[in-house]
Structure P
Amino acid sequence: MKTLDIQVNKSRKNNIFSVKMNLDRFETLAASFGMFNPDFLKSVKKAEGDYKAGRIRKISSLKEIM
């Protein structure tokens, strides 16, 4: 099994974090999550169309969509 070396930086001011990782390792991670699956790619294209058409709503927490 391959390892994934990542670096996580957290900002104390804005409660924001950023993640840095090697591009080759990210591709491996994306493949393991199925991000190259044709169904996933279709859903991304649909979501982009919804966004461009204005069919979106702002949420403040992921709890709102559950």
Structure Q
Amino acid sequence: MNSMSETIQSVLYILAAGVILILGVVILRGVLKVAWKFVRVILILLALLLIAGYFLGFLDIAIR
């Protein structure tokens, strides 16, 4: 009887581990989507600041 309950417990642990892994992947995808939006906005703002700084004379960039 003891071996049967250990087998069931092992199966439940494996199922729980699988569920946790799947949830981790789903959560990570959501976090990366939000983080990518922030990174994209920051990159656009930096590009605009760089262009504006160059044309307004604040930045001295040597373009060959």
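Quick note: the coordinates plus some simple rules give every number you see, no bench work behind them. Here the structure is a predicted model, which means the values were calculated and not measured. Cβ atoms are built from the backbone, for glycine too; each structure is taken alone.
Check the numbers for distance in nm of label points 7 Å out along Cα→Cβ at positions 17 and 41 across P, Q and tell me which is largest. Walk me through the numbers on the way to the answer.
On the way: P: 3.1; Q: 4.0.
Top value of distance in nm of label points 7 Å out along Cα→Cβ at positions 17 and 41, among P, Q, belongs to structure Q.
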Ranked on volume of the Cα convex hull per residue in Å³, which label among P, Q comes first with the largest value? P
Of the structures labelled P, Q, which one yields -12500 when helix-only ellipticity at 222 nm (-39500 (n - 2.57) for each DSSP H run of 4 or more, over all residues; to 500) is computed from its coordinates? P
When you work out distance in nm of label points 7 Å out along Cα→Cβ at positions 9 and 25 for each of the structures P, Q, which one comes out largest? Q
